[in-house]
1. Among the shown structures I, II, from which was the value 50, 47, 34 of Cα extents along the principal axes in Å calculated?
2. 2.8 is what came out when distance in nm of label points 7 Å out along Cα→Cβ at positions 57 and 217 was calculated for one structure; which of I, II is it?
3. Which of the displayed structures (I, II) returns the greatest value of FRET efficiency 1/(1 + (r/R0)^6) of positions 89 and 153 (r between Cβ atoms, R0 = 35 Å, to 0.05) on calculation?
4. Could you figure out which one of I, II the value 2.4 for distance in nm of label points 7 Å out along Cα→Cβ at positions 137 and 169 was computed from?
5. To which of I, II does the computed value -11000 (helix-only ellipticity at 222 nm (-39500 (n - 2.57) for each DSSP H run of 4 or more, over all residues; to 500)) belong?
6. Computing distance in nm of label points 7 Å out along Cα→Cβ at positions 49 and 225 for each of I, II, which one ends up highest?
7. Quick check: 48, 33, 23 is what I get for Cα extents along the principal axes in Å, for residues 73-144 alone, calculated from one of I, II. Which structure matches?
8. Using relative contact order in percent (Cα under 8 Å, 6 or more apart) for the comparison, can you identify which of I, II gives the largest number?
Structure I
Amino acid sequence: MSLTWRLILATYAPARPAAKPLATVGLEPPPLPAFEQWGPVERAPLSHLRRTIADRMTLSATLVPHVTHFDRADITELDALIRRNLEAAREQGVTLTLTGFLLEATALALRAHPQFNASLDAAAGELILKRYYHLGVAVATERGLIVPVLRDVDRKPVMEIARELGALAQRVRDGKATIEDLRGGTFTISNIGALGGTGAIPIINYPEVAILGVARAREEAVVREGQIVPRLMLPLSLTFDHRVADGADGARFASDIVRRLEHPDQLLLGL
């Protein structure tokens, strides 16, 4: 059909009825009490970055009905693989870490579960499925939490992901990240393992619809084939927008990530 005919049909086609916007919640906080009446206080102004983080987290927590699914991955083999290849990776200028494998596993799982690599257009009543996989990684800095974005993670081998991640994280910590380094993410990973803790429920990085929280891996006594053996277990928490996915969807997606982490040989092949 020619462009002219398409324009004519579009002109005379019946107008699409306006979609009913999904409900949102607006809250006005009450005035704070005068804390000085109970003792001395000090006021410290929020930095521009802290105010931005506060605004975005409030927006996400207010607009999005969060639900969290918890799981654990046995990364004993993955940890052994990383340790075996640390020196060889360093010789190529790469620091091999768990986060690189997490990025690879998550990107491949997102291809099989596209509703988590999306954004919700509430006004139109549509789910925008993104066919690219740009993953954000939360990086703690002295100025606050910053989320740089690695692009097309699903198309890259783990070594390349690790190389890019190291360079990107260093730019962020040095204050040299560009605006393009921080835009266009489709899914975020928040790995607090280096700081400790047994788990966390991060807030979704709006307008994304899901975020993966990762805590510190610990060696535990696990039953395997009737025997108690030491295994390195990694706690995971998948928080997602309940408007776009149900609990069963979240469980299947998290299980897919776990399966990939538990088979690092397949992960290296991009399977």
Structure II
Amino acid sequence: MNWNGLPDPLQVNTRILSVAKQHQVQFGLYVIGRNAKAATGRRIVESWKAAGHLIGNHTYSHRPYNGVTFEEFSADMLRGHRVLQESLSTPLFFRFPTLAEGDTAEKRDRMRSFLTEQGYRNAHVTIDASDWYYDRRLQARLEREPAFDVQRYREPYLDHLWNRAQFYNDLSIRVLGRSVPHTLLIHYNRLNSLFLGDAVQMFRSRGWRLADVSETYRDPVFASAPKSMPTGQSLVWALAKESGKFEKDLRYPGEDDVYEKPLLDRLGL
């Protein structure tokens, strides 16, 4: 969760929470500790907690683990815990910045053990998406052209989410023999304040059932600890990588602007 740079973080917050209320579903909010220290941040976190959503720890400073030592990263995680401890849900959930669990197997395993010792579970993602890139493009366009019609992003963004959901769901069936309950990684940004309701309605109209995030995390797949490298991917992707059977199907990075740029360029977005 990062609301820095949003034109009106509280308005964005109202829009996103209204989607959850309308569809009667529990979301998960993974909070960067430093963003929760100021008054606006505290109000946002408190509003999510009051509405019954899952609140998780996303470190204090959002530095990816791959770029720092275990000692630095674990200290940053604990600092985030101290700032957020009164708001955190039970059981405790931690999400790695950029999903990266470490650039070596030793760092990965050391942090996994540390989280367990601290009573935390890894808030795995099964469907990774590039909403952050779509939002970045949209924000840049609005800076250049304030009157730009934001609705032009609606259909391409929904198509992107559906495409990614189909890819990871198909991979789940091939790797695990079933469609697992999915967790979709998207961000607290302008794009989702505009189109999250449309995205939820799209999934429902196409036969997907929305489940509370707490219910989803009770599925045994989320206790998996794949040994695949590199880390920082969808849990389904990591399990497929670990199996050694799907190498030709697994692009890396799983989601990145390099894959979305040609499409948005072609659409003039």
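1. Working: I: 72, 67, 44; II: 50, 47, 34.
The value was obtained from structure II.
2. Numbers: I: 2.8; II: 1.2.
Answer by label: I.
3. Values: I: 1.00; II: 0.65.
Top value of FRET efficiency 1/(1 + (r/R0)^6) of positions 89 and 153 (r between Cβ atoms, R0 = 35 Å, to 0.05) goes to structure I.
4. Details: I: 0.5; II: 2.4.
Going label by label, the one that fits is II.
5. Numbers: I: -11000; II: -15500.
Going label by label, the one that fits is I.
6. On the way: I: 5.0; II: 3.0.
Going through I, II one by one, distance in nm of label points 7 Å out along Cα→Cβ at positions 49 and 225 peaks for structure I.
7. Details: I: 52, 34, 23; II: 48, 33, 23.
It must be structure II, since only it matches.
8. On the way: I: 25; II: 21.
The maximum falls on structure I.
Values in this text are rule-based calculations from the coordinates and carry no lab data. All of these numbers come straight from a predicted model, not from anything done at the bench. Cβ atoms are built from the backbone, for glycine too; each structure is taken alone.
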